[in-house]
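A.B. asks: Heads up, there are several structures right after this.
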Structure P
Amino acid sequence: MNKHLILSLFFFSFFFTSNAFEVVIKNPSSQLRTNETVEIEWKTVAKHLHLKSNEPIIVVNTDGQEFPSQIIYKGKKSPQALLFQVSISAKQSLTFMIQKGIPQSYPKKSFGRFVPERKDDYAWENDRVAFRIYGPALIKTDGPSNGIDIWCKRTSEMIINDRYEKELSGNGSYHIDWGNGLDFYKVGRTLGAGAMAPYVKDSLWLASNFIKQETLDNGPIRTTFRLTYSPFNVAGKLISETRTISLDAGSQFNKIEEEFIGLKTSIPVVAGIIMRNSTDSVIINKQKGYAIYIEPKSEQNGNLYLAVISSKPWDNIFIKKQHLCSLSTYQPKTNFSYYAGNGWSKWGFESTKDWLNYVSTFAYNLRIPLKIRVN
C-alpha cells in the first residue's frame, strides 16, 4: 500500500475517533422502556472525543436525527456526565453517535428553583409532575415541616413560575385549578409524599425545614438540588441530614438520596407517606420494592395516587404514626437512594390499576437497568 494512502487512512481514522464515537443501548428486559434516561460518564466522552474545554457535543441516531441531551455537573465546576433519553422495545438494541457539534435549542422539560419570595420554598417540576419543600422562613407562620408537597399539574408546560407569580400578585391562587392543575395536597408536620426519617425506638424522628439549598443541575432533561438540614434530635442524639433530589423529564418519580450525618452505627429509616385515615387503600409489595397509597377521593379534584419505590426489597412495610412506612437500614457515611412520586386521575391515571401498572413497571425496570456499551 502506498504511503500516501496509509497517511490518508491514518488521518481519516484519527478524525473519526476524535470527532465521534458509538454508543449501543440494549434493553435486556421484557418491557418497553419509554423516555428512559441514559447517563454516560463525562470522562468517557472527553476521552473518546479528545475534548478541549467547553467544546459542544450532540447525540444523534443512525439516521442522523439529533436527540436532546444535557451535560450535568452535579454541583461541581467541571462536567460529570452526559444525559439523553431513549425509548426502546423489549430485547432491542439501539445505536447512537456522540459527536462534536453545536446542539439545537431543546425545550425545557425539567426545572427547579429556590423561591425566597414565597417564604423560602424550593419548588421543582418536569413535564408530568411538580413538587415543593418548605424553607426556613415558613416556620414562623406554619411551624416546622420537612415533608414533600405535591402540586398536581395536567400540562407538559412548566408552571412553577406562573403559579407563584399569580399567587403572590393576587391574580389567581394556586389552590384553584385554572386549567393546568392545582395544589390541594396537605403536608403539615408529616413526611408528606414520601420523605425519609429515622425510625428509632418505635418512633419517627422528623427534621425541621431546610436551612440551605443548592441547585446542582437544571434541565432540559434533569433538575437536581441538594437541601441541608440543621441537627435534630433522634432518640437523644443530634444528627443532621442532606437530601439530594433529582427529577428527569417524563417521569412521575423523584430520585431521592439521603445522607444522615453524625452516626457511628446503622439505624432504621423509613420512607413515609402520610395517610388521611387508617382504613385508606394501600397496595404493598415488599419484595418488589414498592408501597402505594391512594388518597381519599375528592369530588372536585379526583384521585391522587402516591408511591415510594426501592430497587431492592424493603425490610418491612407497615402503618405507623399515620404514615405508610417503608423500612430499611441506613449505614453511616453512605447515601441511601429511593424513589417517590405521584399520579393524578385528571392526567394520565384514571384508575388505581393504571397507577399500579406504572409503579410495578417502574420498579421492574429499576431491577433490570439498560445496558450501555461504548465502542
Structure Q
Amino acid sequence: MSLHPLQSDSPVIVYLDFKSPYAYLAVEPTRALERELGIEFDWRPFVLDIPSYLGSAKLDKTGKVAEQNRSTEQWSGVKYAYFDCRRYASLTGKTIRGTVKIWDTNLVATAMLWVRQHHKQALHAFIDAVYEPFWKRELDVEDKQVIADLLDGLNADGAGFTTWAYSEGLAQNTKLQSDAFTAGIYGVPTYVVADELLFGREHLPRVGWHVAGQRGPAPDIEYPLPSSLPALPPSPAHISIGVDDSLDSLLALPQLSALLEQHGLVADWFAITPRKAARPLAPDDHSRSASHKRLRTANRQADLRRYAPESPTDSDFKTAIVETLKRMNIELHSGGPEQIARPALPGIAVLMDEELFIGRQHLPLIQAKLSA
C-alpha cells in the first residue's frame, strides 16, 4: 500500500488519532459535513508523539501523578484541554475520562489501515468501536488480542489482521507516520484540502467553503455545535474578558461586543499579561520536538494568511486592537481573575462566572449560553 500524505482521490483527507479527545469530538461534525457536501472523505490514522511537545505523565491506581516531566505551562495546557473537551462532549452525551498514561496508538492505527484496505465498509463502525470505549477507559488499544476481538466483532478478520500487522502492517504504518509528519501533519484532527493543511475542527466551516467552490467570503473559525443542545444553565451573572495582542482577540472583539449588547450584558475587560517570547530554536536542532515547534509556527502563520483582515504577514496586532477598543469605548484594566490574567493558551479569554473559554472558536457556544 502506498498513500501520499497530502494526495487522495477524495477532495478532503482527515487525519485522526484515537488518543486525541479533540479528534474524537471532530468525528461527528466531520461526518455531518460529508453528508452536507455529498462526498466521502479519506479518513486516515496519525499517531501523535505527545511527549515531544507536551511532556509526559503517568497516573497511579489512585489517579495521582506517579511519573511526569511536564512544565507548569504544559500542565496548564493539558488541564484546560481536558476541561474544554469534556465541556463539548457533554453536549452530545459523550464520556471523556482522563487517560492514565500516554497510549501508544500505533497498533490501533495499523488496524485502521487494515480496515481501510480490506473492510472499508466497516471503517466508520471501527472508528466508533474504538473511540467510545477507549475514552471510557474500557479498551486497551495496545493489546493485540483486544484489537483482534474488536475486528472480529465487525466481521473484519481479527486473525488476518494480527498476521498482517506483524509481517508488514506495522512497518507500513511507521512509514505513513513518518511521511505525514515530514509533509507537515503534526496534530489532529487535520484536514487536507487542496494545498491547505487545516489543524482543528474549528476549521470545518472553511473546509466546507473550500470544497463547495469558495463562493462568498471565507468563513471564520468556530467549533460546530450539535443540532439540538441539552438544557444549559441560566445566563451568567458575571463576565470577565481578557484581551491579548493576537489576531484571535482582534477578530473576537466586535463579535463579543455585539453579543453583550444583544443580551444587555456588561463585562469587565482586562489586558492579558504578555507571555515571554519563546527561546529561538537552534538551526541545527532537528529533533522531533524542534520539528513540531516549527510546524506549529508555520501553521500559525498560515492561519494569519487565511483569517487576518489586513496585513496577512503581520503577526503584531496590538495597534489594531488598541484602535478597535477605542472605537468600542472599552478600557482595559490590569490584573483581573487568575484564569484570564495568564490563560493556558493564547487568544481571547472569556470567563463566564467560573467557566473559561479561550479562543474565538467558542463564540457559538458562548452565544448559546448567553441565550439560555
Structure R
Amino acid sequence: MTYPETLEYLYSQMPEYQRIGHKAYKEGLDNSLALDGIFNHPHYRFKSIHVGGTNGKGSVSHLLAAILQEAGYRVGLYTSPHLIDFRERIKVNGRMISEEYVVDFVDRYKALFEPVMPSFFELTMAMAFLYFAEQTVEVAVVEVGLGGRLDSTNIISPDLSVITNIGRDHVKILGDSLPEIAAEKAGIIKPHTPVVIGEVGNSDVERVFTEPFISQLNGWAQDKNARAVLTAVDLLLEKGYTIPRDAVLIGFARVVNTTGLMGRWQTISSTPRTICDIAHNAHGIRYVAEQLRSEPYEQLHIVFGMANDKDVDDVLSLLPKEATYYFTRAAIDRALNEKELAAKAAAHGLRGLTYPTVPNAVNAARKTADKERDLLFIGGSAFIVAEALSLLPVLPA
C-alpha cells in the first residue's frame, strides 16, 4: 500500500475517536495489553513520562520533550490528535515517524493485529511504542488520549505522571461531574511513582517560577502549564535524570522549533494579524477569551466551529460579544452544524454569518478584516485550526 492508502485503511478499519466521536472509543486495556504482547512489550525498553489532564497536556508534553532533548536525551514523543499529518503523533527528537515506517508497520503486522480488532488509537499507540523501542529512545513522553484509568496508554509504568488540570470534557465517557472526571484522570497515578498536579498552589513551584522564562508558547494558559513542567523537572532530577538549567531555559525558548508544536496561541498571519488556538472546552476557552479581550485591535473577527459532543453553551457564554463571527464546521463527522452553532450563539448575544467549510469562513474573514488594524482569531476545535493551518503560510516562530 501507499502512504495515503495506509492512512485510509487505518481510518476506515479502526475509526479515529477525534473524527467520529465516542462510537470509536473502546473502554478497557485488554486490546492494548494484547497488542503489547504481540510486539513483545516494547515499552519496557525505554523510560517514560505520562501526561494527562483536560487541557494543556499537549503543551506540557512538548515542553518536557524539548527540555529532555536539550539535556541530551534521545526522546520519543507521543501525542494526539494531529493537526495536518498523522505522523505528528509519533516523533523522535522532534522528527516525525517516516511514511515508510507507517506503511511497513501495517503491511508487516496486520495479520497479527487484525484479530484483536483494535481501535485507531490503540493501534497507533502500539506503533509508537514499537517505533520508540526500535529507535532506541531513552525516554518517551506519552500523552494520554482520553481520560486516564482506561486509556490505552495506561499500560506503561512511568517514572513520573503529570495531570495538568481537571475540567468538563468528554462527559459522555468520563462522567458528568468534576469528581468523576478527576477519578478517571487520576487513573494514571501509579504506586511509588511521583505525580504532578497542575493548577494547584504550591510554594516550591512558586519559588522555582520566580525566574522569568521566555517561551515560544504565548497563551495565558501556558503559565500554569509551565509551572507543572518545572515541578516535573524537579521530580525527574530527584529520580536521577541529568537536566542542566540551560536545557530547561532552551527547552522553553525553542519548544516550537524543537518539537513542531502547533496551534497554541499561534500567530499564523500578519495581514491581518491572525491567531489560532485549539482550546475546545470551557476550561480552555476561558483563557482564550480573556486573552482576546486584552489584545489591541479595532475590530475582532472570530472564525469558530465546534464538535457536536462538547458543552457548546458553556463555551459560547464565555466568548466576546463585540466580535464579528464566522460560524463554520470542520470536515469531520463530529462537527457541529454551523447553522445550529449560529443559532445557539445568538442566544448568547453572538452575531455572525454561517459558512459550510473552514476555507469559506477563513477567506470571508480575511476579506472583511482590515489588514492593519483588525484581529482575526480562529478556533473552537483542533480540526478548525488544522484546516486553517493548511490554508495559510505559517509565520516563523
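Computed from the coordinates by the stated procedures, all read-outs in this text should not be read as laboratory data. Since this is a predicted model, take the numbers as computed values, not measurements. Cβ atoms are built from the backbone, for glycine too; each structure is taken alone.
A.B. asks: Taking distance in nm of label points 7 Å out along Cα→Cβ at positions 39 and 335 as the quantity of interest, name the structure among P, Q, R where it is greatest. It would help to have the intermediate numbers written out before the result.
C.D. replies: Working: P: 0.7; Q: 5.4; R: 3.1.
Once distance in nm of label points 7 Å out along Cα→Cβ at positions 39 and 335 is tallied for P, Q, R, the winner is Q.
A.B. asks: If you work out distance in nm of label points 7 Å out along Cα→Cβ at positions 103 and 135 for P, Q, R, which one comes out largest?
C.D. replies: On the way: P: 2.7; Q: 1.1; R: 1.9.
That would be structure P.
A.B. asks: As an exercise: mean count of other Cβ atoms within 10 Å over residues 255-262, calculated from one structure in P, Q, R, equals 15.8. Which structure is it? Please report the intermediate quantities before stating the final value.
C.D. replies: Values: P: 18.6; Q: 15.8; R: 21.6.
That value comes from structure Q.
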